Structures are given as structure tokens and as C-alpha cells.
Structure P
């Protein structure tokens, strides 16, 4: 059976799709291009505006393949599947399976039953109270770039006023630390050099009954001690839960990369309270100051929302002031949009779309300025680029390769080799800062 998976949204969805593909391949299925597939899986995201319409549009494209093979069927997973549920069956008769993030563990068996001729329509939408370990698939193939992502938890207990995640991914469930460490050790032994720990709020790992009494800081130190692991990252963090031990880890663990994504959302205390973020400007800046004291070269990035209900011009100016004060190297910024079922839907007054668009443009203009300044300061410094592949832009002469420095910045390096560098560490000197990346020259041999 040939299948094709389309993934929307966050890195956790990408990781889920990769596991699902391995699980199906272990059953003898074959991943195929869209034009050859017999089963289509859409792994969806409901965080951004109008996500349902994007999924409906994609299913419309899948429907066109029914002319080629009327036995084709589709499955919809992820957050939109949890949100719309059995409604997909009514609108799209060829959708035979819907599954939420807690139901993905049983999705391979359900797909197999349907492919064998079962007429049932399956909805795997129940939330579970503990993290369910997924079946071990065939040996996990290490990607050429020798990087891997490891889930440490699922769901979220924060119920921020604008966010649909707790309703689509369920309550927080920490994975057992022994399972996390086992997976990380196996990955490092197979040649992985960089691991990113994934969760909706990794800082609260272990605060539910699934964590077996192990805190996130303890897990972090345990993973960092694995032989052969050269770079360690984690995402995403919630400021209210970051512990002093985690902050201290940035100064004590050599392989913990000097970068942290720390969502601010707003620089206004009034809006932070309305958003139910459970911290204020003072607490957030204390965290930032602690991080910079522990690791002076740390690169901070963030998420920001403009146009949240009730946002005044002064609230927005408070956000701009915080962005300058912290000096984020980059940020993901969005206009607020209502998501069904969240508290902010009923909050007033709404910000006019034109005003929200203007604020977004002003915020991104400021961010672009700060990003350029941060990158400019790195000129003439030396670092190590972890090579991920060829650069998109080639201009003749040597081959341009794309890597990332320990903070995750893109570094493009010209080298004579035409292959064999993916997954290698290359010492470089930064010679020029571009708008969103760096140019480097090699200063030593790859390893």
C-alpha cells in the first residue's frame, strides 16, 4: 500500500508524521509521491487563522485523485481533526479515519484495517490521562544531517486565553523519563550529534503524574551526559515554569546550545493578565537577566501577538519597548485571530484589522533592525557550523553549504567539496552578516 503524508504546523507535528511513516513502513507500506499514493494522511494544525479552510482545500486536491483510483481514501490527524472530528466524514466521504494527537498511537492499526477492506469509519479522538508509548518501529533511520527530535511530553495545562492547544492536544502528560533517555541514547549511539527535546511546555515536564518525580532540569542534565551528544536543544518554554536549575544549566552544560525560544506574547502587564500568561514584565526580565548572566552569548527568540482584544496603543508601545530591552535575535509575530472555544473570543473590544496590520508592520520593522544589529556584531568571530545541506543560492566557483552555529543561526560557507559534508562540524570565521543569515569562511578541517 502506497501512502503520502502532508504535515501542517509545528515541529511536534513533523515528528509525529515521521513516526507514523516509520510505523506504516514497518507494516510493508511504501511512502510515495502524491500522484502515486493510495492513502493520504493530513496531519493538521489549528493554531493559525482559518486552519480548517486550509485542510478542506487540501482534501479537495486529494478528491481529484479519486478519478485515478476510486479506492483511494484519506485520514485526517492532529489538532483540526480533534476540533472538527466526525464532521470530516459528513463532508468528505473518502475520509475514513480521524485521529487526535492522543490517538496517533493507534492510527497505524486503524489504517491497516481500513486498507484491508473494512467499511468502518474510525474516530480516535479520546484524550488519555497518561502518555502512551508508541510502538517501536523498525530501526529509526538517522537522517544525513545527524539531527533528531525527541518527544518528552504531550498536551498543555495552561489554558492561555487565546490558545486552542489544550482543547486539541489535551491536558499535559509527561513521558516517562526512562523512555526519553532510552530513545536519546539509541539515537546518539546510531550517530545523531544533535537532539532537540520537544513539548508544548517542556519546563513543566514532570509536574504531572507521568514524570515519575523527575524534573525537566534533571532530565536535561541526564540527556546532556549521553556520550557522543554534541548539541542539545529544547522547545518550547513557558516563562512561568522555567526553573532556576534550567537557567543555571545554560552555564554548566557545554553541549546545551546557547539559544532559547521564550514566548513573551505581549510586553503589556495588562494584556499579559488578560491572556492568562501568569507572569508579568518584571518576572520575564528577571528570567532574561538570569539567562544572560549564566550564558552571555545566549540568543533569545520569542512569539508575539498584536491586536489582542483590548490592546491599546500604549500596550503595543510596551511590547516594542520589551523587544528592544531584551534584544531578541528573531521573533514570530502574528495578528490575533479568534479560535473557537477559547476565552479571548468573548473579550472586547476587538482591535480593528487595519490597526492590527499597522502594528504588526511596525513590530516587524523593529525586529528586522534588531536582527541586523545582532548579526552584525558576529562579524570576525569564530564558531562551528553544523552542516545541514547545500545552500539554496549558488553563484559559481566553490560550492556553498548551509550550516548552523550553536545558537541555531544559519551560516553559509563556500567549500570545494561537492558532497560528504552533511552532518559534519566545520570551524568557520564569520566574514559578513546578511539580513537573516551569516557568511563564513572555513578555518579548519571538518570532523
Structure Q
């Protein structure tokens, strides 16, 4: 590895970073994270902070799980790569597919298609949804419904069902036939509705209206996050997902639960769909499937979908996939991660520590007038929405957000900015004392506004 002087001189000079302006990165180089241990990260200058972001909603096991690291190392020595395209497989992939199916058995998932990450998984799900209907003799079912504020990756399919204009406008025209319903966002919605159950009813009614307008026989699937993550940790009413399931069933529409963030314990249950008592037709996952230690994603389907493909004629062949689908090293990481995830009962800790983090942020709202809304309380996903005026709900300006972010880091915690929201999704191994430390640092950050 080059020395620190080289790294600082070349920081952002050759690398374009995701989700930001390359010119801004050159003018203000990104913080260089050089090491990590437990739930903490350390930058190139030696400053250490608790990672309240969990890498990017993904480092569920923290940074020091030696079981997963050893599994990756061992597999690198035995079989570092081989293709899983039709005709060949590998032992790790076979074991990983069984482990994932067992993990999501209660969600009625029966088959696994491995990808390289969450965006891949969403695109595969959208493709399979269209193909499923075509195989059933309904080729006009090509459209998709999703929610505003939703995030489903950045591939063209995922960006098309995304509900955030930041990920859409520069790349339009996107995939045609994608239509968006309002988010279950009680703080801001077109109905000015603050009751979550009533808002859920209104969105379900709008779904029915949109389906009638488009024609049920033209819609392939509805894709939703059980809790919207990047959109600001938007938690729906408990009735919302069951209502969406009922709407889909009534009209023969597949329900895709995007579990890239919510899967593997983050909601306090092993899946977000399970958290709301719903069994989807498909699930997309990534992130926590390897705790971020290796890039892996997966698209899962239930028995109804699997049967259509497996009993079809030649048209049932799946001509979608990736060089790194079912990568043996990634598969080994999956097996080890799922074993550790269940052994440590991360879901239970996420539930307890998530309640602690949410309640602590509510206390900060009482203290700081710039906190307009606090969302979470369902596992380790918390959003704090900042405003310059509580009465008008005017979003906090970018310069102030950056100042708060820096002050929070200086006080010992890394948080993520999502426009005027502070987003937190720490490792699911985090302790009570470490959550308290995050809250203390955030208090300092908010005081710097």
C-alpha cells in the first residue's frame, strides 16, 4: 500500500465516487477510512468514530467477524472463482442457496438466484416478473407500480421504479410503464394526512384507482420496501403491507418485497415482510447477506412463481445473470454470515437497540427545534428530518447539514446525510453504550447548526 502522503495527494483525482459530484470531490476530498474494528471506523488521520451508518446499511455483523473473514480466506484458497452459468456449479453456491432458502422459509421463499448486489437483484426481479406473466399467457402484463420516496438501486430498471427524482432526472427517459403511488409518509404527503392508518387506506385506494386506469392485465408487479430506507426511513402503518398484498392478490399482480436493507434482521425480524406479517411473491436482498464483506445479492421467488418457470417449455429459460452470480467466495461468505447472524440473534439486538436509538432521537427532537420529524422504532433504522422552521417544515439547507455532519463526526459518530435527513443504520451488533455514544455525538452535531 502506498504511504499516506500519496493517498492524500491522489484522493478523488482518479476515482469518481458514487452519489456525488466529481468536481466537488476534487475540491473537498472525501474522508479516507483506513481501518475498522467492532462497530467503529478510523480515518487516515487516526480519528475513530462509531459507524452509525453500518457501512451503507450493510455491515450487520460489525467489522471484526473472524468467522466470515476466515470463510472468505479459505474459499479463496480452494476455488477463487468459477462460472455458475448453466452447466457448472460449485459447492459453496449449492450450500449458500440452501442456507438462504432456509433463512427465508417462513416468508415462503423457495428458490434463489444469486447476483452481485441489490441493484442487480431488483433488475432480475423485474425481468422475472414480466417473464412469469408471459409464461402464464398474459404477455401484456409489463408495467410496474412502486412508491414515491422508494429506492430500488440505480440500474435502468431500478431507477425507473425509484421514487426519488435525484436518481432519475439526469438519466431520463427511463423504462416506460412505471407508475408511482404516494409514500406512507405522514410528515409530508399530498393529503396532509398525519394518521398513518388513514394514510395507508388512501394509498391503497389510489393503488386501486391506478390499476383500474392502467388495466390490471397490463401490470406485472408492485415493488415496495417494507420500510423505506434511503427515502428517509419512512415507516408505514402496520396495515399498509397487508393492504398492498390484498390489492395485488385481487388483481393478479406480483408483490416484490425489496429487502436489500430490511432483510437479515435490521427491522427486528429476519425480513421486513415478516415484520408486517406478509408473504411476498418475490424478495430482493443484498447488503446483510454477507455483512458487506463481499458483494453478493439475491432474488428469491416463492413456490407459485417457481412452478411456472420449472414446468414451462423452452421459454422458461432465464437469460439473465452476471459473471459473479453464485461466486464461490461470495457464496462462502453468505453461508458464514447467515450462520453468524442467527447464532448472535442479531434481530433481537436490532429490536432493542433500535428502540433505544429511536427514543433517544425523540428526546433530541424535544431539545432541538431544527428536528422536524423522527422516524424509526422498528429495528435499527432511524431517520431524523431537519427543518429550518417547524411551522413551515422548510427543509434544512445543505450548508447547515454539512456542518452538523462534520460536528457529529468530530464528536465521535459517523452518520449519513440524505438531503435534509440524518439516516442511521448501525451494525446490528452494537451495544447499549455505543448507541448512547451515537446520541451524544448527534446532540453535539445538532447544536452546531
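Bear in mind these aren't lab numbers, they're just calculated from the coordinates by the rules spelled out. From a predicted model like this one, the values you see are computed outputs, not experimental measurements. Cβ atoms are built from the backbone, for glycine too; each structure is taken alone.
So relative contact order in percent (Cα under 8 Å, 6 or more apart), computed for just one structure, reads 21; which one of P, Q is that?
For relative contact order in percent (Cα under 8 Å, 6 or more apart), the value 21 is produced by structure Q.
For structures P, Q, which has the highest computed value of mean count of other Cβ atoms within 10 Å over residues 6-13?
Details: P: 18.5; Q: 12.8.
Biggest value here belongs to P.
Ranked by percent of Cα pairs over 32 Å apart, which of P, Q sits at the highest value?
Details: P: 44; Q: 38.
When percent of Cα pairs over 32 Å apart is calculated for P, Q, structure P comes out on top.
Match the computed value 19.1 of mean count of other Cβ atoms within 10 Å over residues 326-333 to one of the structures P, Q, and report its label.
P
If you work out FRET efficiency 1/(1 + (r/R0)^6) of positions 246 and 334 (r between Cβ atoms, R0 = 30 Å, to 0.05) for P, Q, which one comes out largest?
Checked P, Q; max of FRET efficiency 1/(1 + (r/R0)^6) of positions 246 and 334 (r between Cβ atoms, R0 = 30 Å, to 0.05) sits with P.
Figure out for me which of the structures P, Q the number -12000 belongs to, where helix-only ellipticity at 222 nm (-39500 (n - 2.57) for each DSSP H run of 4 or more, over all residues; to 500) was derived from the coordinates.
Here the read-out was taken from Q.
Here distance in nm of label points 7 Å out along Cα→Cβ at positions 94 and 262 has been calculated and equals 3.5, so which of P, Q was it run on?
Of the options listed, only Q reproduces it.
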